[in-house]
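Quick note: the coordinates plus some simple rules give every number you see, no bench work behind them. Just so we're clear, the structure is a prediction, and the values are computed from it rather than from any experiment. Cβ atoms are built from the backbone, for glycine too; each structure is taken alone.
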Structure P
Amino acid sequence: MALIDVTVPDLGNFKDVPVIEVLVAVGDAVEVDTPLITLETDKASIDVPSSAGGRVAEILVATGNKVSKGSLILRLEAATTTVAAAAVAPEAAATSVVSVQAAVPAAVATAPRSAVAADREVPLLVLGAGPGGYTAAFRAADLGLGVVLVERWPNLGGVCLNVGCIPSKALLHAARVIDEAATMAAHGISFGPPQIDLAKLRNWKGGIVRKLTGGLRMLARQRKVEVVQGVGRFLAPNVVEVVGEAGTQRIAFRQCIVAAGSETVRLPFVPDDPRVMDSTAALELESMPKRLLVIGGGIIGLEMACVYDALGVEVSVVELTGQLIPGCDPDLVRPLEKRIKGRYGQILLGTRVTAVEARSEGLCVTFEGAGAPPPQTYDKILVAVGRVPNGRAIGADAAGLKLDARGFVPVDRQMRTSVPGIFAIGDIVGQPMLAHKATHEGKVAAEVAAGQKSSFDARAIPSVAYTDPEIAWVGLTETEAATRGIAFRKGMFPWMASGRSLAMARDEGFTKLLFDPVTHRVLGGGLVGPSAGELVAEIGLAIEMGADARDIGLTVHPHPTLSETVAFSAEAFEGTLTDLYVPKKA
């Protein structure tokens, strides 16, 4: 009988990892993803699953051995399976329906049946494997549903993990290292100009993505979530057609969670030219232009501007509205704007791009506005003016899904659409288009699909600009309060009075909290400065828990940290702050 070698998979950057436990014995029957051995790294204990099914014929490791990628763990006798099935006529086989075992709870609404033929039927189909989609699929599988996860990308993770949130944060970290090294020259530590190896930088970024997508593949296998690679479109309220490299298949479902995400906005007057980039192309770092224009002064555009600026590119930004990061409180944006004004070529606010002409010497851009400059030529342009939902790209009409004027799919608090049995989550259901919102919505949809009582009732969703300095806010903003006529009082603490901030040579930031003037409960808050995105979660938790200023001020924060500034802001509001002198108002 043929034997199957089972080896240690890629463990990242680990070598010679000790085996602390062997979990199977000769003669045991194992399936794919059955844990075989436990390894102990300096960071965690890891169970290594089987890559094949069969019966253990020989074990080649023991407790105390050290293994690396490719080390032989054991050999399996291949499993043999006897299938008893009735004969099916060739004509019937093309339209026969194959059902998986795990069923949808009887009390749960299912998708309307249709006359469209399908190759098989599944209890739950998740369309899109971004952060919301894979979270929904994994949660549903944990609750006992049979799940098929359809993804257009070769790897799980969607835009965020493959060409968005994760690779951009890797490059922003590299940019921060470059900037911090340069900053220390004024404090007695000088380095030479950075030597940029774009190939190595790209490979490092790609390695991070590969590690995370590989982890998702393993999580899907462990949960027995079937992944189908291809582009999915509705043919009927209960059928999705998936077109991929392996061919075309029609999958009927009893329930579906739509997590199809969004796409970048394209400007009609911008030519189809390789020198014009969207955020995905900008992350590839194919070459460094001398001059780069970023069209759009929102979060995505400014994050990529930070990266290219640190890599030595002359960056200019044009924004149609009167401020960078529209929607954010202007006081939070000012420290960032002040910093980049001294570094960037131009920051053009209240300015419209009216034409882009592709020429051999570059891209000639025409501007319009009160302070618009004459036409300028750039080596490359990054278009970052927002994203649009994929509601119209998935055949929503065929499913009977209603879309609003902007292409979003309306849902209720259980993430249910207008069609029974079909849920929608993430970017496709509306603002804010954020991965962390999508993951929470995905869990709600999966739980409701499994018959549980669940709803999306987040009081606040944080937003973060991973620029330098970072900007983060959550809950009520001063801008929103003014628009809606909501009364509030504010507590604020400048980071120039923070020992930790001064020790980092970054004193431009501040923290502010907005409170209900009667109950003193936290309504919202914002921060600007290094690691603001790591600090905003405390404010979000305070809002969710209904905490008041006294709760935050009396919570002992470690010293010296930037997190203290949250407590100090509450103390400033309460009148108990001792780290600054704040005159009491009469």
Structure Q
Amino acid sequence: MDDVDAVQAQIARNMLTSGDWVTARLDGVAYLEKAPLIYWTIAGFFKVFGVADWIARIPVALSAMGLCWLTAAFGAWAFGRRAGLYAGLCLATCAGLFLFTRILIPDVMLTATVALAMWSFLRALEEDEPRPRLWAFLMAASLGTGLLLKSTVGVLFPVAAALLYLFFTGQLFSRKAWGRLHPWSGLAVILLIAAPWHVLATLHNPPYFDFTFHSAPGEYHGFLWFFFMNEQVLRFLNLRYPHDYNTVPRLYFWLFHLLWLFPWSVYFPAVLRLSYRPLDRAGRVRLLALLWTGFLLVFFTFSTTQEYYSMPCYPALALLLGCAMASKDERTRAWLRIGTRALASIAAVAGICALTLCAMVRNVPTPGDISQALARHPGAYTLSLGHMEDLTIESLAYLRLPLALAGVAFLIGALGTLRATGHRAFLSLAVMMAIFFQAARLAMVGFDPYLSSRPLADALLHAPPGRLVVDHHYYTYSSVFFYTNRTALLLNGRFNNLVYGSYAPGAPDVFPNDQQWRALWLGPDRYYLVADQSQRSRFQDLVGPAALHEVLLSGGKMLLTNQPL
């Protein structure tokens, strides 16, 4: 897909082909925003299996599966095998994990490192653990890996949760506890894993030391300032430049977790019935999971945030849900029964609504692709779910099969939970979500012409040679770069993610304005232009209709050339 999906894959390919594994680049411009481990992982799979879109997704897919197994194993160790099974099931079939692993972002990989660090932390502290030093080493390795995935939050989240746990259990100043955690040797492991790349990136992208709090266009302060000051400190304070991001309203950020953990979030009231006293292993894990979740949610309450930023607390919530679902306490089981009955009603209503919508649009014509029936809300696209606002009733006609399948899934869930309770009800919900995920996958296929520019890239690959120009921003048509593996001129594209690197010494001049583009377009060489169809009149005003030759229209986007084919 366009946007971050193809960007991550293309950076990995650029690293593989250039041999520069230190500095990420897009269109030749230094891209200093993110830690490199996801690029290295994708590039490694490209090296072994070749470059393809599905191969780029393997690391995220494997990480998601590993995370679910890790959560199940953590839960089994803490609460017993059945609770571990339920914890893994909750995570594997919750809406949030599915939704936020459809795109190439490292958050599921980060979540796995946080979960492993938390489990290792408790294992190192356990009195009957025969190898505490091994678990302390594993915790440090997880923290170092987290640094290479998502920078400081990869250490901040687990360390803060661990310190809160030590405080509430009276071990914060215990020499015995710290002796089992081996903090100094752990710090050495973290530095051994994470420091080399940070040092090399700083040396490759000077100046080295600049700690100004001023972030403005046209300024370049090197890698270290941008990566730590701009991307960590100033982003947290909402002072980062460029301001190419949005934030979820605080109340919605909290309430959305009912959706991200759906359908299992109906059992949150049962979680409240659990004991959080650290009297035994189960109590200690519950307390840690509570502090782990609480710190992360409070942290992002005071920071700018996207919907998926809270993913690292999903395993903690899944552990608590699995514990509650396996509980033999009668009051907890009573809340589970209430949740199951409520979910039966919710699923029934959702199923009826989905099938009703499917019936309403059964005779609505579907010319072209889904982009023709969508509304446009560009202001919402800085949020990860911004495109959901583009849906209209007419657009649902292109999604009849996914709608029908989703309706069937919800009705199966409703019937399975109407009279069943306990294990059978939980399995019914898992089946419901598995079928619903297939419906969502089919819906994404329907959205592909709108969310991806692959048809334009295919047309470009079969067209005569020429220089490519992309209107607006790299991210807007990033899949064109991936599928063609070309560089391009970015027409008026010097903003957002590429603006900082564009001012680095030796940065390529790939940002023409309208007048410069006009001179190129009316020159003797062939050029291609990828742009939104709504911009056609603008280009006609610049060069005249006769100089615009249509190659392909797809997904509301167009591929034009300046010479007849």
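A value of 20.3 for Kirkwood radius over Cα pairs in Å, for residues 55-182 alone, calculated from one of P, Q, originates in structure P.
Suppose mean count of other Cβ atoms within 10 Å over residues 127-134 works out to 30.0; of P, Q, which structure was it derived from? It must be structure P, since only it matches. Each of P, Q could give FRET efficiency 1/(1 + (r/R0)^6) of positions 7 and 295 (r between Cβ atoms, R0 = 35 Å, to 0.05), but the derived value 0.70 comes from Q.
Using the calculated result 0.45 for FRET efficiency 1/(1 + (r/R0)^6) of positions 151 and 327 (r between Cβ atoms, R0 = 30 Å, to 0.05), pick out the matching structure from P, Q. Going through each structure in turn, the value belongs to P. Source structure of the calculated read-out (P(r) over Cα pairs in 5 Å bins from 0, in percent, for residues 375-486 alone, 2, 10, 14, 14, 14, 13, 11, 8, 6, 4, 2, 1, 0, 0) within P, Q: Q. Comparing mean count of other Cβ atoms within 10 Å over residues 119-126 across structures P, Q, the highest figure comes from P. Assign the value 16, calculated as relative contact order in percent (Cα under 8 Å, 6 or more apart), to the correct structure from P, Q. Working through the options, I get structure Q. helix-only ellipticity at 222 nm (-39500 (n - 2.57) for each DSSP H run of 4 or more, over all residues; to 500) was computed and gave -8000; which structure, P, Q, did it come from? Going through each structure in turn, the value belongs to P.
When FRET efficiency 1/(1 + (r/R0)^6) of positions 271 and 335 (r between Cβ atoms, R0 = 25 Å, to 0.05) is calculated for each of structures P, Q, structure Q comes out greatest. Thinking of P, Q, which structure, once Kirkwood radius over Cα pairs in Å is computed, gives back 25.7? Answer by label: Q.
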